[in-house]
Structure I
Amino acid sequence: MLPPLKTVRRGLRRTTEGLAVELAAARPGSATPSWSALEWQLACASAATHGVSPLLSGFSTWQHRPWQQFLASQREHVEHRHRRITALLSRVDESARDASLSLVALKGSALHALGIYTPGERPMADIDLLVRECDVNVAIRLLLDLGYVESFVQWKHRVFKPATDHPVFSLGEHRDTPINIELHTHIQERLPIAAVDITERILPHAPLPGVNPYPSNGALMSHLLLHAAGNICGRSLRLMHLNDISLLATRMVASDWDVLWDERATESPWWAFPPLSLVARYYTNAIPEAVITRLERDCPPLLRAMSRHQKLTDVSCSDLWLHALPGIEWSRSFRDVGRYLANRVRPTEESIKERADMVRTQLWLRGQSWVTLKHGRRMLTRLLGAVPRMDTLYAVRAALDASTPETRQRSADHPTPVGAG
């Protein structure tokens, strides 16, 4: 049985904000929090969902034995999984060279290639690859030849999974979790209706066969910021995203930041202020003040005002309740507001298909009656009371289960743990 959800919600907020401060400080020796037994369990759930458990294992000295054991275990799993991802990416690179195909390895792969993270520090849920639209069929054949099958297609990407896919139930990362590959032909986000597309600044100017890097640190930063913006808009930001941005920022010079205002772009990078504002709130002096000031002028007034006061919990899965109109403040015109509201009342065929694909493929949605209700019933339920997020509850249940003597014994007897993948 779960504790009262109001108690869980308060505990998630307290522990998430505590983890954010601890990670941003990056100094060992801070005082051990005076958290309750439940809050320590929720801290494990928060660290796992925010992707920062292995990073914290490197310097967190909080004196709580189950906490330290969890962090150490997560780092071990992530390091083992990193070796698998590196080997797979090498196979992709070799096959792409043979096929004279140019790809760009995105986000986590690029950060590791730059040496910003060492193996075991940053988890990667999958491998993201960018390919030109004209080469997408060649890329698909390459992935099929590597033993992958197409799982589903969304407007942002195609998702491929190993043909011998065996999902692993675990709290956080597990070494044996299958490595999916997401194939992109565009780098874009809907904020929340109109799409921002930065593909041209991500594609290399003179691509070579095989896996290519980003054209510059500025291009990588543009992608990290747009990805974070999309996650803030959808209330799914992770602390790991803020950490990525803060670490890359230390390697950037003025000309790198200028890439945000790319001369080929049709509009200013108004979407970059909310994520950078959050980074600056937690990571002191990480972002040049001149960059923040310039972006603040580009950001629409309502979004700018809200971004000045938001905390990580407000825009992440650590906020337990579902929002009726998530991201509506990102709308930049009355037309976008109207389209947004219309889509909430009557979802598009694309939205219905995406939801069905999620129910079919995501472990944390299996067996949850809420997600299979008719749209009208879900809307009515939200109007009548607070509805918790299924992904967050899944992680919370996993953390609580992992702390019981029965579960610990079961894990010892059978290595596959129980929880959220």
Structure II
Amino acid sequence: MTKASLRPLALIAAAALALITASPAFAQAVTAAKIDAADTAWMIAATGLVLMMTIPGLALFYAGMVRKKNVLATMAQSLAATMLVSVLWALAGYTLTFTGEGPFIGTLERLFLNGMNLDAISPLAKTIPESLFMIYQMTFAIITVALVAGSVADRLRFSAFLLFCVGWLFIVYVPIAHWVWGGGFLGAAGVLDFAGGTVVHLNAGVAGLVAAYVLGARRGYGSENLAPFDLSLAVIGTGLLWVGWFGFNGGSALGANSRASMAIVSTHLAASAGALTWMALEWWTRGKPSVLGMISGAVAGLGTITPASGFVMPMHGIIIGIIAGAFCFWACTWLKAKLGYDDSLDVFGVHGVGGFTGTLLTGVFAVAALSASPETPGGVAGLLEGNPHQVLLQLYGIGVTLAWSGIMTFLLLKLIGAMVPLRVSLEDERQGLDVSQHGEALQ
């Protein structure tokens, strides 16, 4: 064929290509697979913020609320969770959570991070490198495991804690995270959890309550003075947690976008409202507003807004914060005394009750416009926008998380207890875990 005869064909092909590339579907497909510099920069920052929540945030927050003889041991638990979970997540935790579309568990596609090259992108985060998505999710696994230790502070043997980190990560955290975020059956059913109401807070809170019952109360609980060593450390830790939560909730938008900004605003307002509510209730019931109460209220607000932060408007954040301050105050005072458990640092009262409350309220306040996406053009509405079914879905997610976390944590602790003592001896507890477990002490 001559060049002249080919020219009409070339024009037709060029026109067809122009039509295809101009179509919204083509533009969306190209955009979906392209790494965005702004999203990547924000998610790198968010990853650092969430890691800061555990070390030094949670380490300081917990250490400031135990006695002097247990400060280093408490910090060691946060540090150990960071080190151990990081390696385990890279080896197998990530792939079991976030690859494949199985209803119950992921695949081994990314075992040992196999195949995660420079150009790899997860279908769950299409504008950032998969390596960044992997490490961002790693920081969530780290803090969830570390949170549980607060319930059994002052008495848990360090060797038992290390075994617990390994077992609980794979048996409890990974399955629940997959069910909600990784393509599992809870997410597929429509359960909403933007940043960890079920996966992180309810999960850790229930596990902490079970651990507190299994290990039993601290020596002298209810009869001796177990006052915190240095609340100033806890206040600093609260500040680091508060700021880090911007990466926790804002980063869960997985991009530098308006939804991330709205999540951050709601998060900050909920923390402030929670702290004010707890302060007011304590002032009213006890005559004085304590510093411990204010920081507890702030963390309660932060934990409770977490599942809702990307689905609600800022004013909803204030309402959720007020409810969080009231409910968690009630759980840490009346409920704790009524049930008689020794949750040393109120992990269940703050995170468990907060996670339950926030997950349920997500189904009430969810605004469809905030969750609209190419996959769900209409977004997901809550009860106030005429969708009462969402509340039932949230209760379903809560029930599954409660059952799995509670039962499997109990069985895991019993298994570990058959291998090594869970609790330090009475003499070691009296001496303090800093010396008995680590051979060190504050001067």
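Name the one structure among I, II that Cα extents along the principal axes in Å of 57, 49, 49 was derived from. Can you show the working numbers first?
Values: I: 57, 49, 49; II: 99, 45, 37.
Answer for the origin of the read-out: I.
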Notebook entry, point to check: If you work out relative contact order in percent (Cα under 8 Å, 6 or more apart) for I, II, which one comes out largest?
Noted result: II
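Given a computed value of -19500 for helix-only ellipticity at 222 nm (-39500 (n - 2.57) for each DSSP H run of 4 or more, over all residues; to 500), which structure among I, II does it belong to?
On the way: I: -15000; II: -19500.
Derived from II, not from the others.
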Notebook entry, point to check: Taking mean count of other Cβ atoms within 10 Å over residues 318-325 for each of I, II, which is largest?
Noted result: II
Check: A value of 1.3 was computed for distance in nm of label points 7 Å out along Cα→Cβ at positions 126 and 158; which of I, II is the source structure?
Finding: I
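Identify which of structures I, II gives the largest calculated value of mean count of other Cβ atoms within 10 Å over residues 54-61.
Working: I: 20.0; II: 24.0.
When mean count of other Cβ atoms within 10 Å over residues 54-61 is computed for each of I, II, structure II gives the biggest number.
Work out which structure the value 14.1, 41 belongs to, where Rg and Dmax of the Cα atoms in Å, for residues 310-397 alone was derived from one of I, II. Numbers along the way, then the final one.
Values: I: 14.1, 41; II: 15.4, 49.
Clearly, the read-out refers to I.
Any read-out appearing in this document is the output of simple, stated calculations on the displayed coordinates, not a laboratory observation. Here the structure is a predicted model, which is why all the values come from computation and not from measurement. Cβ atoms are built from the backbone, for glycine too; each structure is taken alone.
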